[in-house]
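Asker: Structures follow.
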Structure I
């Protein structure tokens, strides 16, 4: 079981869309309340890079499709998504 988990990208470095959205919100709040803290700034910059990379992956594009197709939201606005309707 441990080997399976270690090889699963979603338990190591990849994020699904809903988890990424929550992490993006948390990261943005952290940036705003600790803007003068150098360590927090480095951390939030890393998280921004991680989220940006994840937003370019296929699963996040399918998440956006779900918001538009299933929920009927024509213009979901989420942090780290670059274009309307796609990651």
Structure II
């Protein structure tokens, strides 16, 4: 009984440490954003950072029509080139 309880506690501690590490990496990634970086939002919008200011990031999503969108930094999912989508070929 105590062994099972101890195992559950160890798993909980390991899980929380991993989560904290991921959160720290994410905060570092968001803090390191700069003009010209490619970003992907949580909603899947891909664009280029135009400006970062207090509490918001301005992203250009369409080069031809100069469409810009404002996001809170927490809406940025990934900084860098978006990963390619694998499509099944029929």
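Derivation of every value follows stated rules applied to the coordinates shown; laboratory data play no part. All values derive from a computational prediction rather than experimental measurement. Cβ atoms are built from the backbone, for glycine too; each structure is taken alone.
Asker: By the measure distance in nm of label points 7 Å out along Cα→Cβ at positions 32 and 64, tell me the structure among I, II with the highest figure.
Answerer: Evaluating distance in nm of label points 7 Å out along Cα→Cβ at positions 32 and 64 on every structure, the highest lands on II.
Asker: When you work out distance in nm of label points 7 Å out along Cα→Cβ at positions 16 and 48 for each of the structures I, II, which one comes out largest? List each step's numbers first, then the result.
Answerer: On the way: I: 2.8; II: 4.5.
The maximum falls on structure II.
Asker: To test your reading of the models, identify which of I, II gives 41, 39, 16 for Cα extents along the principal axes in Å when calculated.
Answerer: Computed on structure I.
Asker: Of the structures labelled I, II, one was used to calculate helix-only ellipticity at 222 nm (-39500 (n - 2.57) for each DSSP H run of 4 or more, over all residues; to 500), giving -19500. Name it. Please list the in-between numbers first.
Answerer: Details: I: -19500; II: -12000.
Comparing all candidates, it corresponds to I.
Asker: Right, next: Where does the value 26 come from, among I, II, when relative contact order in percent (Cα under 8 Å, 6 or more apart) is the thing being computed?
Answerer: Label of the originating structure: I.
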